[in-house]
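Multiple structures follow.
Values in this text are rule-based calculations from the coordinates and carry no lab data. These figures come from a predicted structure and were not determined experimentally. Cβ atoms are built from the backbone, for glycine too; each structure is taken alone.
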Structure 1
Amino acid sequence: MLRQVYYDAFIRAKEYDKDWVAWRKLSASQKKEGKMPRKDLDLDCLLEILKDEREITCHSYRQSEINMLMQVADSMGFTLNTFTHILEGYKVAEKIKAHGAGASTFSDWWAYKYEVNDAIPHNGALLNDMGIVTAFNSDDAEMARRLNQEAAKAVKYGGASEEDAWKFITLNPAKLLHIEDKTGSLKKGKDADLVLWSGHPMSVYSVVEQTYVDGRLYYSLSLDRENRLRNAKERNRLTQKMLSEKKAGKKTQKIKKERSFIFHCDDESYSF
């Protein structure tokens, strides 16, 4: 059983810790005669979890696996920081709240494979109603640029307030990462990248008018229009120049194909 795999790993980590504690208590002469425990980076990582020195973000779907890992954590004396995806979290929200974990879920992904057959688009709002720190995430590189619209789905499906829904993609993720003192909301002394919209930020009809990063204007809709016209003129000038050079019989080179990567959760390079 998967539960036993976790128990075996954490029990090994505790035994590993005992060996090192005993070794450190030895005198210099005793260490010369003895053998130092083998360094194990995997067990070091598990020890950090047991000692609350490392936060866990756990991938999850079904209530059975969510329950299982919370039981393991409770019995071993540590708290899970965040359940990611957690599409059946609404079924065990009370237990998650009692354990003290947060939730980072999809807005409305369901029924796309067996493990998510019982997922519902109300999940985020229900978790939030239970008092669980809830965030929306995306495994899709394109959708990650539109989390403002993902947040709106919590209002549409779950009846969440607009303020709470907006926190799903701003303050709450910062809380789950334990960096809410640095970012996640607009407050003096915090780091913040700003986006100015043409209308309501959750509306599909709103467009970005300006973006500020580290206090500097990185994007402006009006400047972008001007730059597009400038670039089109320059591109045409260069194209005409290349065509004239080719007609004159001068040497040309083959077009080099550009390589572009957009990673998705199904890619082999992606890991949780």
Structure 2
Amino acid sequence: MVWTIAADAAPVLRVSPVVDPAAFGRTALIEALTRAGVMVTADPGGANDEDGLPAAYAPGSDVASYVSPPFSQYARLVLKVSHNLGANLGLCLMAVTAGSTDCAAGFPVLRAFLEAAGVDSEQVQLADGRGGDPVDRATPAAANQLLRYWLHTPDAEAFRDTLPVLGEDGTLDGFCTGCAGVGKVFAKTGTVAGFDALNERLAVGAETVAGYLVTPSGEIRTFFAGVNNLAVADLDAFISQVIEDVAEASSILQQQGG
């Protein structure tokens, strides 16, 4: 995959899936060894030929290991940029805690967590981890129940720091930059939109934002704002009108104290 970016363009983030993790790990290891001054004759882009390894490297004979960073760092990536693949992986990781490799086994784990967190699961519908399936729904009440749960845990600050910040980073970067709420709204955006071929316009099922407001008095409050079922001329209008308006609504709520 090749991306072309103009010399004077603003920073651009593109996410590509790792199709073959074993081959990717092999390439990363060879490149790291080369940077460290170790001469490696193997082609960095070659296949991961497990059958060609000598007997000394039989399964169980580790030559390198990788320690994952804390899950909070993965959560930060998923929430800051709406990394859908990572969100779906989260459901699969829940399944692993239940002793299963079937990602669907993560739903009972998630339901148990929501119930323990005081979230009315009857106000949530999910068929995947990212919220992109036609079945997926969540009411503002359920979103606020979940946000209130995190607000009263030892991880409250860490969780808040994983969310996009109005006008500063993540999916809220560049929006409402002149608003009084810049830097004081920590929230996850959600978008459901597609092209209406019949009318040659963009159909927006929903554009929402939910998270925390730091009020002028210093209090932290939960909030939800959004719009449903509208149409705009094109993507530029969607960004400048719909997303900008929702972002501005969050700033107004912040100034009014939630």
Structure 3
Amino acid sequence: MRKIQPGWAYIIGAGPGDPELLTIRGMQVLKSADTVVYADSLVNSEILEYCRPEARLWTSSDRNLDEIISLIVAAIQEDHVVARVHSGDPAVYGAITEQMRRLQMCNIPFEIIPGVSSVNAAAGRIQRELTVPGVSQTVILTRVEGRASPVPKGGSLSELARHPATLVIFLSAALANKVTRELLEAGYEESDLLIVAYKVGWSDEKIIETTVKNLAQDLRRHKIYRHALILAGQAIEPTLRDTRSRLYDPEFSHLFRHDLQDGGP
């Protein structure tokens, strides 16, 4: 077990919202932290119950990058254990690259603690495998282009959705009409199934089955404009539940189960 060190910053993925889906490492850091800077608009406040009563808690939704780094630097100068808490897994839409760069510039040692992604939580909640043999062996995590989030050439949803992949569309519930347009442009049918996973792991979570055509109206009806994933692709179709992998096929041998028909090990 790696020691939690004073004078270090720990960037923690808090998971999708359920405090029990926080990693053990993340929980241990929160229990040890002297200063906690957390994304209050995205992180379930129940996770902060792991913190000590005397820990300093700072929100980040109302602060810019300079202000966040200033909080961390001041705490490190006091030799604090600093927890910088993000939702989900910080490697995916976590905006941590700029924070890591600034910490490096300030010679602050830091560790990234992965979190359970909302992708995994959503797949578990809807009881789907995102990589079904013969249907999809690729998962694309993406978003539609927004005002502050340009996508590179070749990275639009309409281009990515042409692949036989499972799509997990982040940060796009408020742009549902654009999602529909781009899916149709890629070749999806209006009747194709979409699943919306809203705040999975929170007390007010919602799972909505809709279609490409009805996505926008169903999101409006449920008043969902953020905190949601949109899942698309053949792998989420319920009719695929009878699909079998060759991994456990009794007539298929592999490194750990070979020569079965001949009575081998």
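Out of 1, 2, 3, choose the structure whose coordinates give FRET efficiency 1/(1 + (r/R0)^6) of positions 120 and 216 (r between Cβ atoms, R0 = 30 Å, to 0.05) equal to 0.10 when calculated. Label of the originating structure: 1.
State the single structure among 1, 2, 3 that was used to calculate distance in nm of label points 7 Å out along Cα→Cβ at positions 32 and 48, giving 2.2.
Numbers: 1: 3.5; 2: 1.4; 3: 2.2.
Value 2.2 for distance in nm of label points 7 Å out along Cα→Cβ at positions 32 and 48 corresponds to 3 out of 1, 2, 3.
Which one of 1, 2, 3 has helix-only ellipticity at 222 nm (-39500 (n - 2.57) for each DSSP H run of 4 or more, over all residues; to 500), as calculated from the coordinates, equal to -6500? Structure 3 accounts for this read-out.
In terms of mean projected area of the Cα convex hull in nm², which of structures 1, 2, 3 is highest?
Values: 1: 24.6; 2: 19.3; 3: 17.8.
Across 1, 2, 3, mean projected area of the Cα convex hull in nm² peaks for 1.
As an exercise: distance in nm of label points 7 Å out along Cα→Cβ at positions 64 and 152, calculated from one structure in 1, 2, 3, equals 4.7. Which structure is it? Don't jump to the answer; show the numbers that get you there.
Working: 1: 3.8; 2: 4.7; 3: 2.7.
Source structure: 2.
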